[in-house]
Structure formats: structure tokens, C-alpha cells
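Chemist: Alright, structures below, take your time with them.
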Structure I
Amino acid sequence: MQETLEQSIGQSAGQIYSYLSENSGEATFTKMKKDLDLKGNFAELGLGWLAREEKVELAKSGNSLRVRLR
């Protein structure tokens, strides 16, 4: 059975959440995306999922985007 798009996005969100938990709860989006090696735009989609659920805070810091667990 093939995974649905929603399931893939949910898995990406889970990977991002776990990554942040294991890295003091905060990272730049660029570093996190590189470390997780999420394909296509799944890093953005997963991050959006977490932001919508109010699990993360996003903050612009110069040219980078910082992501922090709430």
C-alpha cells in the first residue's frame, strides 16, 4: 500500500520534531533541512504542519529562519 501525501507530510513533521528534541529544541531551518535530507519540499510542508499545530515557533534572524520547539 502506497503512503498518502498527508502521511508523508506527517512523517516529515515527526522527523523535524524529533530532530529539534535531540538538538536542544532549536535550529536554523537551513541546517535542519540539510541534516534531515528531506526530499522535495517536505521540510517546508512538515514545518508548516508543526507551526499550524503550534508545536514550533519561527523567528527570522538576519537571513536565516530559526525554528524552536514550544
Structure II
Amino acid sequence: MDEIIVELPLGDELQANVKKVEKYMILGMEKVIKHVTIKVEPTLMTRWYKEAEPVYDEEDNLLLWTPKMKEM
């Protein structure tokens, strides 16, 4: 699994920018790896967390992932 970190501005264009990053990641990998379906799984977070996973709303918009508070 490969991971990249991209900074995007939060705002009205966020979803469109996420789609652009997905597109360019796929296009880049398809130049190197042929005959394999390339998929990407974006996750939005305010800092990098290894355990982060994509979170979507009912309209399939990517939402900000936040870590769960640990219980004491």
C-alpha cells in the first residue's frame, strides 16, 4: 500500500479537489502499472493518523475523520 499526503483548503471546493487528487493518483499509477485496476481510498484528517479511515455522508461526500477519545 502506498500513501501520499496532500494539503487541501477546507471550503466549497473541497469535494472537487478530492476528486482531482484521486484522478491524478490513478492516472500516475496507470502509467507504471498496466493491466491492473488502480483504486484510491482518500481520507480527510487534520493531521496524519495511521488508523484513519474514509468517512462519507449519505450523499457520498468525504467527511473529516477524527480520532475517538480513549477511555480512562
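Chemist: Quick check: 1.7 is what I get for distance in nm of label points 7 Å out along Cα→Cβ at positions 3 and 27, calculated from one of I, II. Which structure matches? If you can, show how the numbers build up before the last one.
Modeler: On the way: I: 1.7; II: 2.6.
Label of the originating structure: I.
Chemist: From which structure (I, II) was mean count of other Cβ atoms within 10 Å over residues 35-42 calculated, if the value obtained is 13.5? Display every interim value, and only then the final one.
Modeler: Numbers: I: 13.5; II: 9.9.
Going label by label, the one that fits is I.
Chemist: Taking relative contact order in percent (Cα under 8 Å, 6 or more apart) as the criterion, which structure among I, II has the greatest value? Show your work: numbers first, answer last.
Modeler: Numbers: I: 38; II: 21.
Top value of relative contact order in percent (Cα under 8 Å, 6 or more apart), among I, II, belongs to structure I.
Chemist: Starting from the value -16500: which structure in I, II was helix-only ellipticity at 222 nm (-39500 (n - 2.57) for each DSSP H run of 4 or more, over all residues; to 500) calculated from? Write out the running numbers ahead of the final one.
Modeler: Details: I: -16500; II: -9000.
It traces back to I.
Chemist: Among the shown structures I, II, from which was the value 20, 12, 11 of semi-axes √(5λ) of the Cα gyration tensor in Å calculated? List each step's numbers first, then the result.
Modeler: Details: I: 20, 12, 11; II: 25, 16, 11.
So the calculation was done on I.
Each reported figure results from applying straightforward, stated rules to the coordinates on display, with no laboratory input. What you see is a predicted model, and the numbers here were worked out from it, not measured in a lab. Cβ atoms are built from the backbone, for glycine too; each structure is taken alone.
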